[in-house]
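Take a look at the structures listed below.
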Structure I
């Protein structure tokens, strides 16, 4: 029986080990699909066909000798163009880096290769990952496979489009404000934003090569895939200490005891600080809450107690812009100015970003201290629940609108940046892990995802809970018109 290009990475690896297909056959299948579908999607911006086929032949020869490289032996992958890949162009969507070819892999990429994965190529991003669309001056715009008139999200937009369209086994993105979770939601995928420092950031751009590592907080790397099981395998392969990034702790991955779904406690909300979402989004989350209650879960509609969302958004903006301004130069300053113009002074993230552009060392230290208090508040919230269920963004995938365009949510509009990040960046600030799972479809047939957020370092238990919830919400479904 031919292998399914839409299978999970775990399923694909099992098929190779069982000799139901070879690594070469699977790689050739994805290369053929890229040739067929990528011209309309523009998801994969750099393709290493020769390198992928060479490595696939090596994988098959190794298996014939009885050698198993790891749990991903022979599985093709793509990687967000913000992560360095040895010998394969890595631009970060940044015009000055259009011809940059790294000499070494990002740590996460090296670990995936060591686990047996085969690199097909790189996936498209906005410049220095600073938008939630994937569009840049080097490669142009990426389209959503569910509707090419919509964006797949960003900044890991090419990654999400490639995985959803069945052009790759999985991808890995980066997430400072929602850049893994928003594309997963827009494209109907599973994704994980792990606890801050669970996976090393070494080899990640926005620090252009040769500059000091300035983005020290809130940015994480995380997988985009077609099952929760994939998220477990991929995260375990990438996590752990790194001699180039000594602030990554030796945190063990402890498998939780088996639990029935009905034994879990969930809190849920679809309106942080009154921020509206589309009716389809709220109805889908409320329906999930009812379904969980019906199978015996303790379910309560409740926002985290005593958490000041405006303080949180402002603090995120101050830290993020203070650090990014040190790496992006004039480009970051231009984007922050545009951001603040679209938001206006009434939005906390605008106040925080404006502070970040002129922050002193004392200001920066004060923002980090405020962050500590917000982390403590959210950790205490998780003493009463196993996971917090909430939206990913205010709407399904938006159209290819200019940066700063207000987003319609039915009863009104929400400012552009708030629409794409207000439900995600809080958990970058506090460092809490968040799993995105596909939940429903909008009236227009677009995917709607949902976040399950857990306490810091709880990925094993949070992913186990997500696997149980998927028994209700269902598996990955391929976009229409992609066979």
Structure II
């Protein structure tokens, strides 16, 4: 049995016409001798009645001052995919093909108990195989699984975080030993840049697992990085295709799988969609600096905050956080009192921003009584808002001498202020003002992709 996993995103199932187009691709795969397992996202995007963001906003609107319990929030968010799953299965039935709808739990997807960002631990695919052997098309709700509650009694619905339907598809592909996983979206593959900024951005015919994971980590929305990582671990061919065309799309594979293909030295230019906030911690040259940094990182990791552009110096620590997490980060840091040393040699208090807040002033006032018994040090945190990150994905190029100089010169010549830089084995990144992001993407794409600077 040749199992093919086919995942359709929200824009592929947001109308009867689009669902019919998606269903016909599934039917074609069935008639070509494959056993399709279909994974679907919630119907539509923000504003659509069953979109995940719409469901979240509805629950929060009951009383904005009372945050929903994470367990109940996951129950709410899972509804969008469940509705989409039933609708897609019934669409296939109306077109003459027997189909069955399964929730993530019914499909055997077991996760940890991290509500809102759960990780798949294992998959029991017996139910899916049973239905496939009976000749049915299986439609699975993406973005979700189940985990036992803390008492071990009842399976709780959990969700896998943004882009979790991609993860569902790759994880099912691995568990079912699928011949391939196809990710269908509204673009015809992985592009060299966001087509909304570069309309003539080229579609890459082949890309490595590592490159597509890097693109995803650096902001591109075409594929979730966890999906690429799972596919790489199990060496499953992964395709990114367009629901609305018959173009070949992009094959995501191993370096060995791309043998014989003339891969470009520069994969493309990507950027973080939405603003980020850059923080500079003035810790000073103190022996406890590594301990203070570690405690900051631990606290933000526990709060599930992603960090970008980490940078160190002898007396500072810097990194960026997503704009939609800034309020949480600010509340965690501003006025925070942290003991350092073992036993504590001093207390540090964090002041976020130029103007001391009421919360900070109250904490500082309470600490003043302790100053005679234990030293209190203030750590000022500078804040740069309305920034974003632009990255050049260039696995073959990033370590070549002179490439960072050309990267920065390209931006400087365009009048773009670079606030911070970072690099890795796969990419070069910089922090720029959000108002400059489109210009930065255009000039970098022009120099490194269109004109192929450093091409051999």
Structure III
């Protein structure tokens, strides 16, 4: 615990409200939010109430959602109303959409008429749409304005804007026609017109588009904010990078959890109930367990071969783990590349070609190691029998084929799922590993039947 945290907690216990208020006024809202999160829950509301009203509203936006909900429960209607009315529209929408419907309805009644209309409008967009992320507070100007008129307008209305990095140009009908960096206005002559600074090139989002589209566009453009239009091209809001970063983090978390072989938790790990966690994880485990039973079925099909050459059974764990690991690697790499927009469905042939060469190279490396392992061991022991060289060849060649099949399966399955409209992340590493385990046994024993026929088989 830092010295500052210790001093603040001591001030809370001593009820030194004047000292707390003076200490907080020296800190930025983000740092105050971090301090509030690190103290005991019972003291959070007390510390928050000490903040001046403006600082409290700004700090509230930086608090994690669970802390926001707890503070709302502990505060009176007047305090909640002040904070909600001062919050940025996008942050308020995110908070309201995660609360129970009855609570959201009560909180909406605490908003002013204008803020309530804005909140209801944003909540009316689909849950995963860009419309839920946008804020209607931005700077919009006309092409015929002079630079001086723009600067005067910004001075008068800029305090309500979410960001001043970009100024948006609209025509008489409100259609977005351009976006211009504020830097251009600051460096231009005051008598110059907006139209002289325009290049009529801009990137924009549709309010109905999904949030992943916003993530991809921010990644491609590198902008701090993007305009949002309706289906007719009318400017209705903007989305800022801080909100998109939260979406990207949430999407990455869900994908990682799915790749790990479970449903997305959709809640912090330490806060989800045990029953819900078991329910989220049990489904995939049951599916994978039933799938792994096919491994026993495959081995039963080659029961006679195993009885004749028991030495083949020694390498079953080695064979199936190598194929499963290579498949999991390929699936993880392709899923992440698809999430980043590096791989698209039309690239399937290029992906397959790369994985064929990768699979052959990786399989050859593992095959050589397996061959050398049996060869070296056979100089010290007779565990592999007189036909140890054929056994070594069987293992080496099988590994090449199984690793090649694993990389192809792992790389193509996510693309296939995307093609049929499913989430590629559901082709989790454990699922790919299970698939390759079963087919790997078939490859292994088929190679053994060819190489060892007439000797051990």
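Given a value of -9500 for helix-only ellipticity at 222 nm (-39500 (n - 2.57) for each DSSP H run of 4 or more, over all residues; to 500), calculated from one of I, II, III, which structure does it belong to?
Values: I: -12500; II: -9500; III: -20500.
Computing helix-only ellipticity at 222 nm (-39500 (n - 2.57) for each DSSP H run of 4 or more, over all residues; to 500) on every structure in I, II, III gives -9500 only for II.
Structures I, II, III were shown, and Rg/Rh (Cα atoms, Kirkwood Rh) at 1.01 was computed from II.
Values in this text are rule-based calculations from the coordinates and carry no lab data. Predicted model only: the values in this text are computed from it and were never measured.
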